[in-house]
Structure I
Amino acid sequence: MIAHVVGRVAEKFGTAVIVDVHGIGYEVNVPITDYDAVLIDSDVKFYTYHHIREQSEELFGFSTLAAKKMFELLISVQGVGPKAALAILSLGQAEHVRNAIANSDSAYISKASGVGKKTAERVVVDLNDKVGLPVYYAQGAPVQTELATNDEALEALMALGYTLADASKALEGIDSSLSTSRRVMEALKR
């Protein structure tokens with residue numbers, strides 16, 4: 001498995017970038033947003049997903065780890081292959097896609113090339129509880145790409161099978177100064 005590729009951009013074509021890593025060129029398919037951001041002869045790092053099929057092998061690359069994780073979630077949906085997932089991630093930043101799914105905005109997802117209304121609805125239904133709570137942003141506000149928490153009680157509830165939304169809701173109103181085990185016990189009583 002190739003986890004990431006670090007090197008110099010040798011060529012760009014279509015939506016692929018050839019990254020030269022010590023004399024070896026890796027063809028990496030990237031979202032439009034990443035494609036537009038890189039320049040030939042610039043140094044890059046792409047987090048990659050190595051897709052292996054019977055007839056071919058392809059690398060899909062992302063400038064952020066959050067985008068790679070979103071890609072992996074998208075291809076877990078029946079009927080969504082790597083090309084469709086890449087098209088969905090080409091709509092905007094990974095956080096915008098995550099937020100659209102969390103808000104059940106299938107119209108946003110269906111704007112992706114090759115993704116129909118039914119597939120977009122399936123993406124929203126299948127991933128809605130896996131992407132976390134919806135976040136609403138003011139225009140021009142910075143986008144948070146990962147859940148900024150070191151809340152062990154929240155993580156413990158999620159390890160017990162709670163979704164992020166359910167775990168957050170269960171911990172609402174419980175004093176955060178209590179020990180982790182006490183907070184988890186209180187949340188489980190609800």
Structure II
Amino acid sequence: MTSDPSVTVLVTRTVKEGREADYEAWVTGVSAVASAFSGHRGVHVVRPRDGSRVYTLVFRFDSAAQLEAWEASPERRVWVERVEDLCTDTRVQQLTGMEGWFEIPAPGLGPPPRWKMAVVTFGVAFPTIQTLQTLLLPLLDPLPVLARGAVLGLAMVLFLTYVAMPFVTRRLSAWLYPKRSR
């Protein structure tokens with residue numbers, strides 16, 4: 001059996017001067033169209049800071065196959081054609097597995113080294129598992145073992161994905177993404 005992990009796509013674009021409002025409207029439109037596709041998990045927009053005009057869109061899909069369906073679609077092709085006149089530079093990067101848990105703090109940065117992702121994930125997952133077991137197991141005791149495991153697993157994944165990992169990766173961003181010497 002082959003697994004098809006979730007995929008995060010980072011699209012970094014430099015918007016032409018004076019076209020920012022047009023790009024914002026484009027982002028709203030393409031996000032609405034993408035959200036109709038099976039497996040689409042949302043779009044997060046990292047807006048420019050300090051007048052740089054560099055935007056990063058973070059698209060998430062449940063699987064590579066669902067991302068491929070979006071990328072091959074006529075709807076996407078139309079929206080990509082619409083954005084070409086608004087931008088001077090476009091870069092695309094796909095992330096799978098744990099990389100999607102690590103928020104990229106600035107445009108153009110890639111994911112941190114795998115060993116750092118492993119250290120942070122263990123450092124967050126271990127206390128989360130211990131806490132959830134302490135809090136939930138007494139309530140789940142009447143359930144069969146498999147059901148208890150499923151509830152604990154779901155609670156852990158949701159907490160890590162939406163609360164713990166975004167919080168921790170922001171706090172550790174200087175260590176995860178050190179400035180590169182030139």
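What to note about this one:
- Origin of the value -15000, where helix-only ellipticity at 222 nm (-39500 (n - 2.57) for each DSSP H run of 4 or more, over all residues; to 500) was derived from one of I, II: II
- Here the criterion is mean count of other Cβ atoms within 10 Å over residues 24-31, and among I, II the highest value is seen for I.
- Identity of the structure behind 1.7 (criterion: distance in nm of label points 7 Å out along Cα→Cβ at positions 16 and 40, calculated), options I, II: I
- Which entry (I, II) yields the derived value 13 for relative contact order in percent (Cα under 8 Å, 6 or more apart): I
- Here distance in nm of label points 7 Å out along Cα→Cβ at positions 8 and 160 was derived from just one of the structures I, II, and that gives 1.3; the source is II.
FYI, it's all coordinate maths here, none of it is from the lab. What you see is a predicted model, and the numbers here were worked out from it, not measured in a lab. Cβ atoms are built from the backbone, for glycine too; each structure is taken alone.
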